[in-house]
Structure P
C-alpha cells in the first residue's frame, strides 16, 4: 500500500509538509489553508443518540468511541501524521488516495467494536472529496501546532460540514463489520479524572458562520470570541499546569479493557493485565518516578501543552475554563452576531472537562489529547445549534439541491 510517508504523492499534496500556524487566531486566516486535491476522502463518524447516552451518564464512553476512530485510523495507516479533528461524539479524518480500502476496514471494525463492546451505535461514512467539490463545497486544510510536539488539522471550505450532513442522511455509509471485529486501538486511554473548573465553569463553545452572510463580518465576530476567551487565565485552557489528576483504578478502566481485543486473552485476563499496568502507571505518576526515557512530570507538562482545547473545522470549537462573567460576555457577543445574521452558535456550561488520550509510545512527545466538557460539552452545544437551525429552516427543511450527492456516490460506496 502506498502512503504519503513512503513516496511522493502524484498530486503533490503532503499534509505533513504544511507549515503549522502557532498563533490560534491565525487559523482564521485563509492564507494558512491549502485545498485538498481530488482523490482524497473524508472519513466522518458520530455516535447515534449521543443525547441519550449523555443523559444516561455515558459521556465518557461517547468521547472514547469518538476518539477510537482516530486511534484506529492512525494505527491502520502506519501511525503517520493524519489530518483529523475530534468532535466529542465523533471525528473527521482526511484519507489519502490509495488508502480508502484500509480506512474503510478500520471504520467498519471500529463501528462493530462500538456496537459489541461499548453498546453504542457509531455510524461512519467515507466521502470522496470529488463529490464534496461537485456539491459546491471545498475541503481546505491547515495545521495548527499548540506545542512544538504536535499539530492538529484545521478545516475551512464547508466540505467537512457537508460530509457530516451526508453521514446523518445515510450517504456514503460504511457498514459495521461482523460481530467480533476488533480495530487496533493501541495507545487509546481515558485514565485521567475530570478537570474541575478553576475559574468558575467549563464553557463549551460551537460557532458557525451563516451561509451567505458577510464573510468578513462573521469572521470578525468569531475572532472576537477567541480574543474574549483568551482573556481567561491561561487563555482559558481547561487543564491546570501539571495536568489532570489520576486515581486507581482509573475511571475509564472499563473502556480501556474493552479496547483491548481477544489477542490479549479473555475479558478476565485483559482486566487483570490492565489492573497491573494501570497500578504501575499510577505509582509512577504519583511518585514522579523516571522509567527509562519516560518522565511522568515531563509527560504531564506535554499533555497540557498538546491538548486540543481550541480548533476550527468549518466552525469554531472551544472548551474553556472561565468565569461566569466572561462566559456572559462571550454569549452577549455571539447573540449580537446571531441577531445580525452572521453566525449561529451553541454554548454549554458545566463544572469540569474530560480528557481522552492517544499515546502510542509514552516516552515520545507526540501524544495527543482531546478535551471536552464533562456534561455533554460539544454534543450539548451542537443540540442548541441544531435547534436554532431547525427553527430557522423548519423541521421539514430539505438539503439544498446543490448539496445532493452526484452520480459517483454509488461507485464511492464500493470503492476500496
Structure Q
C-alpha cells in the first residue's frame, strides 16, 4: 500500500499542492475542470479520515502581483459543487496573517483554498523563506500536482524539506502519474511504440533521443514529419519545416538504424492549398507534395501503417497529434491513432497518453476511458521522458 493510502490524516492539517491551473472564459467560468476532478480522490481520502485540507495552487502567469483575472476565488463555487457537503473557505492570501488565521481556525473535514501562489514572486524563485511560510500553515505536506513537478518552485519542491520524511508524500494522482510514467520508461513490455507528433522537431528532440534507448518503434507524425521528409530529399511544398533541424533529423534516423529502432514516417498526407478548414484538399505522397500545398494530416496509407504498428505493440506512449485535428478536415489521422491505441489497449497493451494536444484529442474523440492512463502533466511528462529529474518528485523521494 502507498504511503498516502496507509496514512491516517485524522486531526492533521494537510497542505496539498494541487494543479488547479484551469482554463477560464471571459466570465471566469471554468471551461475544463479535468485538473480539479483529478485531485478529488486525494482530497476525499484526507477529509474522510478527519483531516483538514489546505489547498495551494497557481493560476496562469500573473506578472505584477495580485490580479483579479488570476485569482483562485473564481474557482470556489465550482470546488464547492465538486466537494458536496464540505465547507470550502477562501483565504485572500497564501502566506502571512490572513492565511495563518484561516489555517489556524480550520476544522477537521473542512477545505481552505489559498490565494494564487504566483501572486508572490518568491514562489517561482523557489525562495526558502516563502516555502517555510507556507509550511507553517500545516503539519503534513502532500504533492498532488504532477503538472508542475518539473518546476523547482517553493510549493512544488522546496517546502518538502520543511517536513519530516513521514509527513511528506505524493497524493493519489501524483502516485498514479509517476507509476504510469515509470512503467513505460523503465518496465515497458516490448514491442514498445512511441507515437510522437506535434509541429516542431526542436520541441521533441530530447524525448526522441531518450526513447531511442528504449522503444522498438517510433512513429513520427504532425508537422515535424516534414522536416524529416525534406532532410531526406523529399519535396514538401509549403509544409512546415525547420530548416535548421534537418541535420538533426538525419542524425536521429542514423541513430535509430544503428540501434535497430524502426522509425515510421507517414507515406502520404492530406494536403491543402492553405491553412484553413475550407481549403481545397487532396492526398499526396509525403515526400512529393506539390508547390503551393501543405501537409496538414497523415493520409490513408499512413493511417493504416501506423495502426498496424500500434496494434502489435504491448506498450504505447502517445505524445502529440498527427495533424491539425482541431479542424475537421484534418482530424482523421489523429482519430485513427486514437482508435488503434484504444483497440490495442483492449487487447492487453499498456497505453499512456500525455501532452496537452494528445490529451485534448482523446477527450474530444471519447477515448479517454479506453486507454490505460491519461496524464495531466504536459511539460512535466515531456521532461520525464526526456530523462530529466523532476524536482517535485525528487523532493519527496
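Values quoted throughout were computed directly from the atomic coordinates according to the rules given, and no laboratory measurement underlies them. These figures come from a predicted structure and were not determined experimentally. Cβ atoms are built from the backbone, for glycine too; each structure is taken alone.
From P, Q, which structure was mean count of other Cβ atoms within 10 Å over residues 190-197 = 24.0 calculated on?
On the way: P: 20.5; Q: 24.0.
The value was obtained from structure Q.
If FRET efficiency 1/(1 + (r/R0)^6) of positions 38 and 102 (r between Cβ atoms, R0 = 25 Å, to 0.05) is calculated from each of P, Q, which structure is the one that comes out at 0.50? If you can, show how the numbers build up before the last one.
Working: P: 0.85; Q: 0.50.
The read-out comes from structure Q.
The value 15 for relative contact order in percent (Cα under 8 Å, 6 or more apart) was derived from one model only; which of P, Q is it?
Checking each candidate, the match is Q.
State the single structure among P, Q that was used to calculate mean count of other Cβ atoms within 10 Å over residues 158-165, giving 22.9.
P
Given a value of 20.5, 61 for Rg and Dmax of the Cα atoms in Å, calculated from one of P, Q, which structure does it belong to? Don't skip to the answer; put the middle values down first.
On the way: P: 20.5, 61; Q: 22.9, 69.
Going label by label, the one that fits is P.
Identify the structure, out of P, Q, from whose coordinates mean count of other Cβ atoms within 10 Å over residues 222-229 was calculated to give 26.4.
Going label by label, the one that fits is Q.
Could you figure out which one of P, Q the value 1.50 for Cα Rg over 2.2 N^0.38 Å, for residues 134-229 alone was computed from?
Source structure for this number: P.
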